[in-house]
Each structure stands twice: as C-alpha cells, then as structure tokens.
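Throughout, read-outs are computed from the coordinates displayed, never taken from laboratory work. Fair warning: this is a prediction, and the values are worked out from it, not measured in the lab. Cβ atoms are built from the backbone, for glycine too; each structure is taken alone.
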Structure I
Amino acid sequence: MRLDTLVNNINYIELVNVEDLSGDITGISYNSKNTQPNDIFVCLVGEHVDGHEYAEEAAANGAKICLVERRLNFDFPQIVVEDTTETIAQISDLFYSSPSQKLNIIGVTGTNGKTTVTHLIQKLFEANNQECALIGTLGHKFFSADSYYDAKHTTPQAPELQKLFYEINEKCIKNVVMEVSSHALAQHRVDYCDFNGAVFTNLTQDHLDFHITMNNYFKAKALLFEELVAGDFAVINADDEYAGKFMEVISPTVSLYTYGINMPADVQAKNVVFNHNGASFDCLIKGQEYKINLKMNGLFSVYNVLAALTTALASGFDIPKSIKALEETGGVAGRFEIVSTSPTVIVDYAHTPDGLENVLKTARDITPSDGRLICIFGCGGDRDATKRPKMGRIAEELADKIIVTSDNPRSEDPQQIITDILAGLKNVKDVIVEPDRELAIREAQKIAKVNDVILLAGKGHENYQILANETIHFDDREKVKEIFGTH
C-alpha cells in the first residue's frame, strides 16, 4: 500500500519529518519486537503499556513511519493523529481493501454464551449448504471440521482481524460468525467492520475492572447494534433485563428478531425438560410449533440454541433442517464438558456470578438424589474483584461442598483472591481451601463418592495458567483424566 494513499485517507493533525510520501507500506505493527522493514508502527496507548516508548526500537527494526498521538523527540517520520486506537482500525481496513464489505458477517456479543452460539451458527450455515468461517475465544477456523488457529483475544486486534477477513475472502468463503467482546468494541478493534447481523445473548456482571459500571459495559456492547443499517438484522434475548435498552439503540430500518422462554418472542421455548441425555422443549417459531431434543444440557444451552435458531430465522434458513442440525450437535470444548463419569466430573468456563449460577443449577439437575454436588472454583487476578464474594455466595447456596482454589492469579496474591471469595460465604469452616489447582482437584478426588457430581469451573478450554511471573501449561480436562480416569 502506498504511503500517500494511507495519509490521504485518514484524518491527521500533522506530519513530522515526512519528506517523501511515494514509498510503500508493507505491513502494520503495534509490537516493536515484531516490526518488519517498511511497516507502519502504531503507538497504541494501553492500560499498562504506552507504545510511544517503543517507537525507537520499531524504527531500528525497519519501520518506515510511526503513527503517534504526540510528537516524539527523535528524527524519524511520524504521523500525528488524535487517537491511534481508532486510526489503527481505519488503516487496517484500508490496507486490506475493506474486506468485511465483501462478507456476510454476524457478530455475537454478551457476557455468557458467545462461544457456543457462534459454533452453533456456523453449524447452521453449513447445514444450509453455506460455508462459514468462525472467529472467537477458542481461535478461528474456516470450516467447522477444521482445527482451531490460535487466538490471543476473543476478538483480534484490528490488523489481525482485517487480515483474517482478507484470507476468508481469498478462500471464497462468504459468511463469518464471530464473537465480539466488550473490550474489542470499546477499544475500536471492530471499527470499519461491516456487520450484517448482531446477536445479543445476555448481560450480567463481568469486566467491571475495565468498564467500571454496568452502564458503561452496556454502552460498549450496544455499539455493535448502533452501527447496524437498513437490510441488517438484530437478534435479542427478550428475557434479559437489558433487552429493552438494546432494542432502543437499534435503527427502525433494521430487522429485529427476539427469542426467549419467559417473554413473548419470535422464537420461544415452552415446556423445557432436562434429563441426563440433554434438554427437550417445544419451540414456537412465528406461530408454528416444533419439538426439539438436544444433546446439550442446562437452561443456558436452551438459550444458546434459541439464539442460533433465531439467527437461522433472520438468515432465511430452512427451519426443520436447522433444528435437525442443532439436535445432532454436542457441546463446545470446556462448556459443561463431562470429562469423567465415575464420579461425574464437569469442566466449564464459568467465571462470572451468572455463569457459575447457571452451571451449578444444571449440574444439580443431573446430580443423583443420593449424591453431592462438589464445586471447585477460583477467580482471576487483575480482574473485577467485586464479583468474587458474589461467586462465593452462589457456590455456597447451590453446592453441597466447596473447594476454593486459584484460577489465573496473574500478578495478584492467590491467597488474597481466595480471601475475597470467602468473604461472601456465611460459613467457611467446611470449605476446603487449596491454592494449588492440581492439588484442589486431587482433594475432590479424595472426598468424592461414585454418585457425586464435581463441577470444575473457571478455565474451561484453557490449557494454561497465568501466574505472577510465568504462564504454565495447565489444562483442567487433562488433569481430570489423569486424576480420575476417563471411565
């Protein structure tokens, strides 16, 4: 991409030490260590790191020019803009020739359920003979049968995201379903992405370390819906307390579809029943009734399926064919995944108060009358601390036995995180506290009887644990198989 093309298409304050605009930019970087010759280096200002401090290193590695928010005191070409976080999204879109405009992109946002819903929607596209790529927490893949390509974020940074859209176009895939996190929306990572549909799952407490208030959290999520235009569609969970607020930000020219169980909706579940094999319910879709039998369990799974099925309705898919595909689909890795059966050990990603409550209630549904429900969980460090006592209280109310351990403590003292969790309990004397996550799982193995159900919550699909000074390999599912076996 020519440098003059880039400069002429962005709003900038001034050019510094720029004598020639005729050269080419061959890449976009924001990590000085990864900067290649002729890259434009973007100085992003984050929560902990200021990219301006690494501009000289990027220049030494061959950067052609730096995008900055303030003049840097060294003799090197610079483009000064008001906000590099916003501008990196614009230049990424320019660099890859606006690839999202050539795609049908559906964004899924919400506190819980994003990963499962995106996977279900990908399956529905394929069941209706359309290829669909997926981008999210587990990584990205071009087809459902693919292995995942690694992901650093639920929603990639703008250069990686636009490059991925470009690659999807190159593979002649025309549909994309992607998780859109509140961080990505607030940090402009999905600016200049042309979404054709948006799906809202739910909004409950999470990420308040970043958003501070629930209203800010809502406003970040709402950005996805505010950008929809005529011809696009929105899918809203009518049962969620924020449903009305989301509907208010959607243009009247956008097609609105709703789903739910308790509130009237375009796609509504009735007579929901759970058993060891999964969930079943009657589903009313635009006045027509269908019987649905899922291999997935729990009320949250019913909501996830309703979200996907409503997206199918909005996309004009064959409904009976879509229902059949959903009935044949099992769960997603690390989402209420039964890893061992004697006793039953379930691994789940639940790391919010609402998420933990949902999976504990579902685990209770499959706990035999003569068995106990044992919950092992912790909370992440350097994250919203106010949810810790709430999660402790929920675990105490819904489980028969609690083992409090570490999740990803990061830079925080694991014992302090545990203390915060215990503050929410009325009775701590029967609680087992074991900061070492592997030893906590072994404690559960010692006390569990064959009819007990153990829920290991917090990390789900993750195969690592982030400690103060290092990230180590740690996979809950691997540890469960090693300690309990796979019977």
Structure II
Amino acid sequence: MRMMTLVLSGVVLCAPVVTAQTPRTTPAACDALRQLQVAGVALAVTKAEWFPAASTSPAYCRLDGVIDRRTGAGGVTYGIGFALALPQDWNGRFLFQGGGGLNGSVRPPLGASAAGDRSGLARGFAVVSTDTGHQGTGAFDASFRQDQQASLDFAYAAVGRVAEIAKRIIAEHYGRAPARSYFAGCSTGGREAMLMTQRYPTYFDGVIAGAPAMRTSYSGIGDRWVATTLNEIAPKNAAGQPVTRDALTDAQKQAVIDGIVNACDASDGLKDGMIFNVTACRFDPKTLVCGGAGGDRCLSMRQATTLEKAFAGPKDSRGRQVYPGFAWDTGLAVTQGLPGLLHGGQVVGGGADTVGMDVDAAVERVLADPMEPLAATSRLTDLNTFTGHGGKLLFWHGVSDPWFSALDTIDYYERLTRANGGADQVRNWSRLFLVPGAGHCGGGPSLDTFDALSAMVQWVEQGTPPDALTATGRAFPARSRPLCAYPLHAHYRGTGNPEDAASFECRP
C-alpha cells in the first residue's frame, strides 16, 4: 500500500488520511535517511541530522539533499538543493517554505512566513525549503543564468520538483501521505506561491503569497524611476553623481510623512499614526510648499512636483503606465532599518545614479529577456483547476514596500476578481490583506506580526474564510488591529480601547 501511495503521489497525496495515532519519527529513523533512495529520482543525501526539542521547535530530523546534480555551463556544478524538516510528532500537514532574492542557498526549513510567533515546524508541519537549483555568493547573484536548466529551475521548475519529491519522502518516512499541503512565502517566495497556483494547480490546498515579486523586471523599472526622478532635485557628490538620499532633508522627509498622516490617517475613524483606509488616501505634496527653496518643515514647488512625479510611477512615451506608482504611507522614510522610498529606496543591480530614465529603453530590455515571461506570475488569472480542487489563495502586502508596489498586487487581485466571476465568487477562495506602514515582507512603523498560516488551515480544513487577521508589532507594543480583507479596511467603532483590535470593524 505504501508503494502504491508513492506511485500515485501526484494524485492522492492531498487526500485526507485518517489514522488512529500521530505519526512519529525517531533519531534512528532519521539516521537511516542517510541511505535514502527515491525511485526514478537522482537524489544525493548530504546530511540527516536529529535536533532535540528546543524552546522554539520540537524534536525533528533535518534531511538535506541535492536532486539532479550535474555539471553545467562553464563547468559549474548545479543541482536542486533542499532541506526537509520531519518533526518527531507530525501533524499530518506539509508546508513548502518559499525562498527570497534570487535564492541560491538552502534556508533552514522552519516555515515562519506569516505564521505569527509560532513557526510551521513548531506546530508539527513537515517543512521543506530549496535553493531552486543553484548556489549563489549572495542574495542577488545572477551568475546561474549562464546555464539554461538552472535558469528554468529558478523560474519555475525546481519548486514543482521539490514539492513532489518532498511529499514522496514524507509518505515513505511516516507511512502515510500528507493530509493537507500548504505553501507560504514572501517576495520571491510570494512569486513562487503564485507560481504553484498557476503551474502546479493541484499540488497545494492552501497558498499564502506575501509581497509577491510577480514581475521583477518591471518592478525594477518602477524602483529606478523613483530614484532617478528624485535625482532631479538631489545634490551631487564630488564625482558629480546625484546623492539620491539627500533629495530631501531628514526634516523634509518627516514633513512629508506628517503631511500624509494629516491628509489620510483620520479616514479610518481614528488618528493613530496608521493609515488603514489605503485606497482612499489622497495626498498632494504641493500642500507642503512654502515658497522659495523650501525649508526644514516644508518643500519647494520643484521638490513637491518631483515627489509627485516619482510616486506616480513610470510611463512610456505613449503615456502607458509601465508599473504602478507607490501608495502614500507612513513607512516611506525607513523600513526594516533600510532606506525607504523617500531616500530613493533600494535599487537592486544599480543603475540609479543618473538623472531621469529612458522608460521605453528599459521596457525594451525587459522584452528582450527570454526568461522574464517564464518567471513572471502577473499575467495568468485563470485558476479554475486550482480552485476546482478546493485550493485557497491568500495575499498580503506591506503598503510601504519600497521594492514591489502594493498597488501592483491590488491590480492583480482586481484582475483576478474580474476574470473569475466577480468579488462574491473570488472571496470564496482568495483574500488580500494590506499591512499599513510595513516595508518589504514586514518592518517599518507597522503591525506586521499576524498568523495567516492558522487562518489558512482553518479555511482549508474547516471552510471558514478569514475576514480579518489580528496583527501586532514591535513598532506599537501595546497595540493590535484587524487587517481586513480587501477592499474593506479596519475602522474604529468610536468606542472602546483604541489600542485593541476588538474596538475596530471592517468597513468599505
């Protein structure tokens, strides 16, 4: 029967399995995995290590391995590296942990993305992570793109292959297949999450996509647009290059944040330094103009119009919007201790030390890249196979994200809604949650700690969709708020403790 389960893994691994007791594993069974072989798979086990229970994790076995190891272009060794955490007391669920950047390393398989203060592994999930087929020297090492297969593995192939093989290993190790399968990731992991709903629509029951890097070539244009536009008003260094971060003084940046708060904060019923009614926020930088060259608490007209242009996003010579602008929000100065968009953001790959940019030429470079359509996940909105097998899809995005605009995720969700019968239909299987003040995958003046994983499990296994997620965060230690499913937002009821989520309701 076990062999039949392995042979039919692509069909039955997500079916619920009833058992009289919780499947367990032992140090001896972990050690035996050093000799693991999977029929039809070129697998090399590199490590099988037992970890005793600790304060933040249960006892578990970590299996490390490489799939399809080979010598590729330039004599470089490639292969799909992965790590699979097999908890001593398994809850019958499988969780795929998405990657980040350009991957290139196998991160500890903990399953902590959008899981609140308790990781998937700590709850008893079997968790897998992968480098998606290459080893990098840093988070954005793109040298693997010299190799065709490595490029395809990163774009889409590796996550599907690791998901399938991890499920087979789990079924063999515990003697039963996962009852439910989940995917959770942010950034590149968010893109991979979307990828699973589009290219592997039957593999997962619940998918959580955070700040998805759904079309990085175009978001790169958007990021460079902000930086090179701010360079129009930035002072120059000794080499004659604009210093983007000094386009506005620190006092002027704070004045902008204060202006955004004054314009938009109270629209959610409470002025508390957080803007929950995101789509209703209308801020005009020209309201801060005080004439002349500006001042510590105001802007010059040129600074105001340049800021407005930067946040409106890039358009080509025909006036077509190439990438959405960025929302006005409270985390635009600093997020995660890194420069926010008012400093020019974090432009990956350079190319932001110029004044202005040729948007048409930038788009042509994207169109000339054969890998862009393979890696992008922003185009496909027909997910009827995913939804047909009961799949649920949850998005979340920090409104102050300086790399990927939350407005782009909103745009995808609205297109998804239109393509699938409207809001009433789509809310049965997909929800979007915006996180005010949060930067890329968290941080900033926000409430960025919330448990989307529990919400997803409840949705998949009990049929209860999440109308809101309760969020807390280090930026506001005594505060909680509901993150309401888009297009609703958290609104203060007018009575009750303004620091308590229970005093808020979700409104249009």
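Comparing structures I, II by mean count of other Cβ atoms within 10 Å over residues 278-285, which one has the largest value? Largest calculated value belongs to I. If Rg and Dmax of the Cα atoms in Å, for residues 398-453 alone is computed to be 12.8, 36, which of I, II is the source? The structure behind it is II.
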